[in-house]
Structure P
Amino acid sequence: MHTFLLHWSAVNIAGFSAETTPADQFFMLGTFGISNFLTGSIYLLVSKRAPQLSPYILGLIPSSYLLGLIGIWSNGIYGTLQYAGQYLMYVYFAICIATLAVFIVKEKWLPGKI
């Protein structure tokens with residue numbers, strides 16, 4: 001969405017103003033979409049070649065975002081959280097964390113039955 005529907009998603013999801021937002025911010029949003037293609041491809045590869053790692057990979061997603069946020073905050077940059085896409089990210093993170101939690105619970109109480 002941030003790559004092929006860049007202007008639409010920037011205005012309607014991220015809340016950018018088409019008139020006042022610098023082109024560099026649109027470009028950065030697009031490059032984030034590119035990294036999602038790469039990451040998604042890696043996750044698909046892991047799920048096919050090493051499915052036992054999939055729950056842990058899902059746990060890496062919110063952990064990596066948190067680490068990245070700490071790095072951003074350590075530079076004195078704090079977002080305003082006004083973009084609508086944040087709610088989709090919260091759902092995404094919740095699904096990742098819930099999947100990992102279910103896996104861990106099943107592994108602990110039902111070893112070998114997953």
Structure Q
Amino acid sequence: MATLENYRQIVRELLAEHATNNDPNIESQVIYDTEHDHYQLVDIGWQGLQRIYACYVHIDIKDGKIWIQHNMTEIDLGQELVARGVPPSDIILGLHAPYKRPYTNYGVA
């Protein structure tokens with residue numbers, strides 16, 4: 001259970017660090033669902049007459065592994081997780097097809 005709590009904390013800190021926006025009309029929100037272990041970084045707001053709603057990062061924690069489900073940033077989330085002490089085998093690139101995962105440096109669930 002300590003690893004799960006540790007992974008939750010690492011993911012929350014990672015997303016909070018990247019929840020920055022220079023536009024005062026757009027709010028960066030970090031969404032935590034610790035009951036189901038879903039975590040997202042979302043931008044919401046307006047640019048002129050255009051509505052902005054974008055999910056940039058979606059991470060889940062499933063079966064003791066951190067799943068990167070969506071990453072629309074230039075950030076290498078896997079490397080940032082490794083730098084924070086997460087073993088590569090506990091990181092699953094859910095955004096890649098299962099047949100590609102064995103060729104990454106991460107887990108293959």
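Each value in this text was obtained by applying a stated rule to the coordinates, not by laboratory testing. Fair warning: this is a prediction, and the values are worked out from it, not measured in the lab.
A few notes on this one:
- Origin of the value 17.2, 57, where Rg and Dmax of the Cα atoms in Å was derived from one of P, Q: P
- Origin of the derived value -7000 (helix-only ellipticity at 222 nm (-39500 (n - 2.57) for each DSSP H run of 4 or more, over all residues; to 500); candidates P, Q): Q
- For relative contact order in percent (Cα under 8 Å, 6 or more apart) computed as 28, the structure of P, Q it came from: P
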